[in-house]
Structure I
Amino acid sequence: MGYKSVCLNCRIAFSHGMNFNNIAPRICPQCKAEMINVDYKFKPPKKSDIKEWEAVKYLLEHGFYYQHIYDENGKAVKYPEDVKGAKEFVEKYQRKK
């Protein structure tokens, strides 16, 4: 378990340990951009799968960091793999203020 850091520019992810007291912003070794921390359950798409990375970006921009999300029956929901599905997912599961 633990967490992962993701670079949306380079479409890469790195796994990190369990020391949640020492989570710090990480810098991408390739492009030097700040990476985004996500839950350990995040499975990065293939680098060449641009459409799935676009969905990942959309979800992260809307506050979904691949934590567990449950439907109205308490069943874990699978994260979408395309932007259309990501938009529907955000609309359905984003907390209304």
Structure II
Amino acid sequence: MNALHGTIKNGQIILDEPTSLPEGTRVEVLPLDDGGLSVGMREEDWPTTAEGIAALLARMEQVEPGWLPPEDDAAWRADLRAQREAEKAKFL
């Protein structure tokens, strides 16, 4: 079944198109736009190709932790690199 679309009006969902679902059918409603309140990525936005994953990891490397002093940050990044290399070795 295709997704149903509609708008909230006075606390009720008004569908854009009529539906053939029988009266009393339970549905799940998810907002299309959360107003920027969500944290992280939606499940369907995670990359699934090697190139996409590599691009995401490269972007993640650019994020500054901001909560660590420089010496702790350097140790954390070194540990992260070592962990990444160990994980790559397991899969190769």
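Here are a few things to note about the model shown:
- When distance in nm of label points 7 Å out along Cα→Cβ at positions 33 and 57 is computed for each of I, II, the one that comes out at 0.7 is I.
- Given 23, 17, 12 for semi-axes √(5λ) of the Cα gyration tensor in Å, calculated: source structure among I, II: I
- Winner on FRET efficiency 1/(1 + (r/R0)^6) of positions 9 and 41 (r between Cβ atoms, R0 = 25 Å, to 0.05) once structures I, II are ranked, highest first: I
- Parent structure of the calculated result 12.4, given that mean count of other Cβ atoms within 10 Å over residues 25-32 is the read-out and I, II the choices: I
- Read-out helix-only ellipticity at 222 nm (-39500 (n - 2.57) for each DSSP H run of 4 or more, over all residues; to 500), computed value -12500, structure in I, II: II
Taken together, the values in this text are just the output of simple stated rules run on the coordinates, not laboratory data. Fair warning: this is a prediction, and the values are worked out from it, not measured in the lab. Cβ atoms are built from the backbone, for glycine too; each structure is taken alone.
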